[in-house]
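The numbers here are math on the coordinates, done by the rules we state, and not lab data. None of these values were measured; they are calculated from a predicted model. Cβ atoms are built from the backbone, for glycine too; each structure is taken alone.
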Structure 1
């Protein structure tokens, strides 16, 4: 078997461009170095401490139930036994970013692609691509939650449909993934909490999303989310807040085709936009309604 590749974005004169993988690979666990395991252990310890009181209770419970090894990179096979019993999901190893249709097909069949390689020590604070730590620590735990696991499968099925409808539909659907799976917040009795993988795997964004006065925190509305652009090169300027995973599932259980058609007739919103009538949240659990004076 050939050695799996480490696929990262390609630096060109015109900036960085993504490089896509297609195949599924076996996790080369015996090939991880002591440095790889040390990076995992240090990232794991920092984030677990930081997420107490910030991450969703559901996320923390799921992460505990999975049995992630804190001192070394976990084995996919071990996690697959736990995931399979809990919700029927399985992890598959990949070399990097997948083409959209490949990614959707995996999700629709309850397979979550996990990048096999972990960031280097010089990338400890930030890496542009999703690496093993982002995927495994950030994404995988909530697949233990039955409702969220169903949402991810449904998203995959929706992605396959959107792929056949063209680029505009894909753009709107990508925003839903970004503002829920990657950068979602949830309201719990103790206040707002994190569940999005892009936040829980980032020390800086874990603090920024809840404690900074800078970003908007807006109540989840499907079409509002799909209208809102996002940026990948900075902390988020807007987060959308769900009341529960059940709400997220219920609000997205519909045919998106008419929504795509409506959205195609209007303009997208800047990432920082705040609209009259948005339900906005303070840094605690307080909420109110945006008015023209806030915009």
Structure 2
């Protein structure tokens, strides 16, 4: 018996840091969007009494340091269900350490698959609560779509969907330490806040161009990604309505209203950065495709 789940990548249309909390976490204000770039996670009951994990990308750990492995451990601890043995197979397509929530998406998909496999029928709120212990992006990855995410990511409010468009993702080779990114923000003398009210008004009005003009991420003010300037310039040359870094980076996305322009831009970007994808916004974070 097995369950297969497609787990969508996310981008941050807007990311602002409100404050650093006493527990070391940060209170955030984010507009998050799922895109149709998927990892595929298959979870199967094996009867071995152990958790086994495999991944098509050999660079990723296949042990308890993998977030999907941790998600399985946390599921059994939180529900009290006895682990009779499972295997988790990850077909990896979302680049890791990219600001696209690939690890969080895998964890979310694992939780959903286990809920189906063991018939626990957990409420969305409960799944989100379990997911939050694994990472701030996991609750969003469980639900997906277009969401306003606040505090450390657990306060999710649906907002009007981003109008249909094409989204080009370009990930430079350089990795970014999320912890270092937050430290740089904490020590920066001043961070310019993005126009949060303007973004919500644009989404409410279904104004793609307005929303695209307002995309913003405070991390861009403190993180230096060498290829970012060239990537953004090329995106604008091909007609991007707006472009921005996602999460703590280094991936840069561009929003396009023309399919051919997005595809042409993506092809050209492959000469600058190693990982490039042309995507579209989607309404779900995790999709069960087989059970």
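A value of -9000 was derived for helix-only ellipticity at 222 nm (-39500 (n - 2.57) for each DSSP H run of 4 or more, over all residues; to 500); which structure in 1, 2 was it taken from?
Of the options listed, only 2 reproduces it.
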Thinking of 1, 2, which structure, once percent of Cα pairs over 11 Å apart, for residues 113-160 alone is computed, gives back 71? 1
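Quick one: relative contact order in percent (Cα under 8 Å, 6 or more apart) came out at 26 when computed from one of 1, 2, so which one is it? Please list the in-between numbers first.
Values: 1: 16; 2: 26.
This value belongs to structure 2.
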Comparing 1, 2 on mean count of other Cβ atoms within 10 Å over residues 33-40, the highest sits with 2
